[in-house]
Structure 1
Amino acid sequence: MNRNSIWNFDFALLVPAIVLAMLSLATMFSIDITFFKSQFIFLIIGLFVFFFFSQVNYKIIQLYMAPIYIVSLALLFIVLFLGIESRGSVRSIELLGFRVQFSEILKPFLAVSLAAYLSNLKNYSFRSLLSVGLLILPIAVLIFLEPDLGDALIYVLVALLTLVFFGFPYKYFLAGFASIAAVFPILWHFLHDYQKQRLLTFIEPGKDPLGSSYNAIQSIIAVGSGMIIGKGFGEGTQSGLRFLPERHTDFIFATISEQVGFIGTLVILGAFVFLLYRIFIIFQNSRDRFSKVFSAVCFFIILLQFFINAGMNVGLLPIVGVTLPFVSYGGSSLLSNFIILGLLNAVEKSARRDEVLEIG
């Protein structure tokens, strides 16, 4: 292997992720030193993971689309029976002393499977659309049964946005949404009670301020109380006194907003805008169909997680339990996102290499 290629990283991908991770570490340190130590360890592992996957030949990985998909299904199925129960959900399995959440860690690999499948489609017919739906549905259902509505929605929405982006007719999606609306009363009965309460709370936030509305109200208070420059790290009352639930995971955006204010949220927003812009440039520069589709899928994975997490923290979206990439506490989420960046770096290097060969 060329020694220069080993250190040839796309720092425009890595720098915004590190900025977000550093802000996360500072917040974890202010909340609980245990969270800080664990997140720091996973950040180091995440960087090694990024370096490793940035060197892989993604053109070979896409050939293993079917095995990756089958193994992913098997792992998600195993979680339902052998997973560790936590707060009423079974989402992770303990491996070597660490809890691994497969719905998170599998995102980059299932992105490879989806991209490989879409890049091989011959047309944008309704039959092709159904085949993609049959590919995503088992994954979404298994994750929903954990139950994990947030990640199940991410998988479905990423697939939908990618299909729309690559030219499937809008009439197919309009017909699909109309069908879902028609059977929604039936689907409602499959939701867990707490999921129903979250949706009802979003419609009427002040209905139960000490019960189902509590999380959403406390999050909005935390965001607002940070004002322009925030109260300072470790000085937040909502997060520090634990009025704000899940202050290190689902509501990390509100925690940061309270501590470093509007300035801190601008740093988060700027980092994500820069990162997403860089992924879009990789998409534009990609030379083969798989690279383009994979870049688009990764773009939507990062965008949707950011948008949904921030939206539910400020009361614009229902609370569905979606992490903020590179910021929320959790090793599985952090590693998953660094794997995504590593694979994108491999795609970007390949595009540059092909361009040099063409010029030569």
Structure 2
Amino acid sequence: MNLKGLVINTCLAAVLSCPAYVHAGPPTAFNLQDKALWEQYKSTFIQADGRVIDKWQQNISHSEGQGYGMLISVLNDDLAAFKSIWQWTKNNLQSRKDGLFAWAWGKRLDEQWGIVDYNNASDGDTLIAYALLQASAKWSDSSYRIEAIPIIESIRKYLQVKKDHRIFILPAYYGFQKEDATVLNPSYVILPAYRTFSEFDDKPFWSRVYEDGLYLIEKSSFGKFKLPADWVTWNKDGISICEEKSSLFGYEAIRTLLYLSWEKKPGFPDGVAELFKIYDKLGYVPLFVDLSRNTISLDDAPAGFYAVYARVAEKRGLDALSRRLFAEARKKAAAEKDNYYSMSLLLLSIPNSKQ
């Protein structure tokens, strides 16, 4: 998938109705201030029927946006919102024969609204299945687990690719395998989801995908700042930046840090420490880092980026820096009324005292 608009927590551990344990993930509860952000998010980006709207991209909806909405609903213990988002997602995006989700839904050339891209996006598929398992644990409802398992099976069956004795999940069913190379997206590696999937599907497979996902993230960090790329290419020479899609650590790769922060003991790229130094010196979080040219954007990043860095700082024990970044993120969010992606990242970054 291409850049998904501008930018925007979760350790849900619970025993499900079967004898399995959900390990790590986004945060488990929000305080009153952040509950208000959720209410703002709902009123701004979620229709009454459960469609999550990306206002910066012609009001279209994406499978990963539906997954974000489902996860954040669980975090806020908002069963009504979860039900509506999941119902809309099933009714409108789960139209493929393989049980995965069409990536994009919006206004077609004939002015009718419907699916505009039938290809799937594996991050959306993963987020939706993961949210269903979290919901099953949160509300002790086995029906959500039952719905999640076929999605997980389809991800394993249709999206796996083996490279040099390793297993990765393709970004989508179509368009990312070429004769001499495979294109991968490190920000589609959602480690807590893989760990959870291993409890319900093929444990050896998902454990391998988890370990190889860590390897991909490690090998996808480039340049002076050693940060993960938005997109990479794997060929006979190894992993390199996919220049034709992006040479940046930017809108895509910021989520690599987000999903790492959901782990109990995350191994963040070395470049994070350097960017914290830049923030201390210059007073802003850059919108992107060009990994090929070793240059930093002079443009300030949106609220969601600040929130992700705040979450990373918190996980690294930099509490004062984390509080400062979160305060800036919330302040910025107030001026970003239509940036669904930034607000999503913010709400998925907020830590809680139980983590």
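The numbers here are math on the coordinates, done by the rules we state, and not lab data. Just so it is clear, the model here is predicted, and its values are computed rather than measured. Cβ atoms are built from the backbone, for glycine too; each structure is taken alone.
Given 63, 51, 39 as the derived value for Cα extents along the principal axes in Å, which of the supplied structures 1, 2 does it correspond to?
Derived from 1, not from the others.
1, 2: which one has mean count of other Cβ atoms within 10 Å over residues 108-115, as calculated, at 23.9?
1
Comparing 1, 2, where is FRET efficiency 1/(1 + (r/R0)^6) of positions 236 and 268 (r between Cβ atoms, R0 = 25 Å, to 0.05) highest?
Between 1, 2, the highest calculated value is found for 1.
Where does the value -23500 come from, among 1, 2, when helix-only ellipticity at 222 nm (-39500 (n - 2.57) for each DSSP H run of 4 or more, over all residues; to 500) is the thing being computed?
Only structure 1 yields this read-out.
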